[in-house]
Structure P
Amino acid sequence: MPSLDPVLSEIYSTVLEAAPFVIGAYALIWLVLLVYVVFITLRLSKTERQMALLEELLTKKKSIHE
């Protein structure tokens, strides 16, 4: 069985040593993205509830003045 070229061996050892950091960075980015999406979703639902309440109040106000 042929041995690995010394240059490739050095490259692979460097890449494999850095793998946990790369995986950790990707995991952190995905976690931050998930938190952001949840935050935006919660804010959107709150805004939609407020809009519905305002529309209801506006409809009541129009019916009173007519």
Structure Q
Amino acid sequence: MESELLHIRVGKELKEQMRKLIEIGMFSTDAEIAREGIRHLLIRYLKDAGLEEAVARKREYLKHEQQKK
């Protein structure tokens, strides 16, 4: 999977809460927390918009096409 760099700024309080999650072992890095948060947000919005099934079908189609190569 190809990735792109994304820079974000977070407030001091949010950063402290992220640090606590890392300290207790729930996440390894700030980037991991950010990716997980974005993933959950996208899933929620897609579901609310009724697009979750369309995205799942597209994902299966792309997977199938990749396997043919």
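What follows is calculated from the coordinates using simple rules that are stated; it is not laboratory data. Remember, it's a predicted structure, so these values are computed and weren't measured experimentally. Cβ atoms are built from the backbone, for glycine too; each structure is taken alone.
Worth pointing out:
- For the structures shown (P, Q), distance in nm of label points 7 Å out along Cα→Cβ at positions 6 and 22 is largest in P.
- Of the structures P, Q, the one that 92, 16, 15 was derived from, the read-out being Cα extents along the principal axes in Å: P
- Label whose coordinates, when distance in nm of label points 7 Å out along Cα→Cβ at positions 14 and 46 is calculated, return 2.2 (choices P, Q): Q
- Of the structures P, Q, the one that -34500 was derived from, the read-out being helix-only ellipticity at 222 nm (-39500 (n - 2.57) for each DSSP H run of 4 or more, over all residues; to 500): P
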